[in-house]
Structure I
Amino acid sequence: MDFATYQNLIEQNKNHRNDSLAARFYDRPVKTDRLDTNGLPVFKNVCYCEIRIRDNTTEVFDQPATDEKIARFPVEYARYQLSRKQVENGTPLEQFAFLTLSEIETCKYRGIFTIEALADLSDVHAKDLGIEEERILAQRFLEGSRKVKQTLDIEKLEAEYKQKIAALEAEINALKNLKSRRKKK
């Protein structure tokens, strides 16, 4: 699911929203019955749905996600799917030191879960979402990251060239030694 599809889903479900409940889908590690080769338990990620009654901090219903919960909270499930897809191919916003927790949650609420997705927003879209400054920070961060990667790539290439030069110099010295030994005979 891409960002545009997610936005369309939000628009379609504005009138069908249940304002008394808040839902969140997330992955939870769950212990299986299996053991690994070292005899340690094996865990797997299971999609869970946390449902809260708005304005009530004590009552939380947290259970594995079912088709019924997915159908009841399609926007929240779409946000979960979008987050999984973006994080697979990008850097989670939590790794971006320039955003506060509230800014991260604001971005997530708007369907943006990675630094790359934030940086790729158009000027108009960022302005509409109210995250223009965050977008600029993400773009600068990625630009700096690309420069660091280029520098590391050049350093790696330089090290490879130095190894080749050292090997060629050793080969030249071996040939010189061979030539000088032949002359002595």
Structure II
Amino acid sequence: MDSTNVNDEVFGELKKNWAWMLSLGVFMMILGTIGLGMTVLFNEIIVMYFGFLLLFGSGVQLLQAFRAEAWKGRFLHVLIALVYIVGGIIAVTDPVIAGMTLALLIAWTLIVIGALRLVMALQIRGTDGWLWALLGGVLSVALGIMIINEWPQSGLWVIGLFVAIEMLFAGWSQVMIALAAKNYTVKDASAAA
């Protein structure tokens, strides 16, 4: 298969509409930059958004539970919806407490994932890439410990910081993909002429 066919499969219609992806990427980078400058506010907005999603999910769950009258799992379905409601109300009415709780959960998740990566790295020691797995494990554990050491204050900014960084990287990747599609379009048009 020649490179033209591969590029056609990869870019598809994007080669005609690359500017939209470029715009999306720039927009996400702007949001990520704003988020980096306002991590506490960004953190609260994200936690409240999560709370509203929980409340919406609880409403759908309750609706489904009451529509399925003879179902054995109905009581548990209602119970799950009530837990969603409580979590959603806490996240919306007190995003600081919810953010602190989520930050602690993220910290412990990073530590466990990092420890598992360290074990994996030791199991594949001597192969290509084992040092990257080791480094990834060390960084995950270190991030988790840093969040815990700064807790509860880290609960005010860590989620906002992580989402802002993700938006920056996602935006940057969108820009690079759009530019690659644009460059492919230019090459394709010049080759046809």
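Coordinate-derived values only; no laboratory data. Note that this is a predicted model, so its numbers are computed, not measured. Cβ atoms are built from the backbone, for glycine too; each structure is taken alone.
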Structure from which 15.8 was derived, mean count of other Cβ atoms within 10 Å over residues 79-86, options I, II
II
Using mean count of other Cβ atoms within 10 Å over residues 31-38 as the calculated read-out, with 8.1 as its value, let me know the right label among I, II.
I
If distance in nm of label points 7 Å out along Cα→Cβ at positions 87 and 159 computes to 3.1, which of I, II did it come from?
I
Comparing structures I, II by relative contact order in percent (Cα under 8 Å, 6 or more apart), which one has the largest value?
II
Computing Cα Rg over 2.2 N^0.38 Å gives 1.41 for which of I, II?
II
To which of I, II does the computed value -18500 (helix-only ellipticity at 222 nm (-39500 (n - 2.57) for each DSSP H run of 4 or more, over all residues; to 500)) belong?
I
Out of I, II, which has the highest value for FRET efficiency 1/(1 + (r/R0)^6) of positions 23 and 103 (r between Cβ atoms, R0 = 25 Å, to 0.05)?
I
Quick check on the output: 13.7, 38 is Rg and Dmax of the Cα atoms in Å, for residues 55-118 alone, derived from one of I, II. Which one produced it?
I
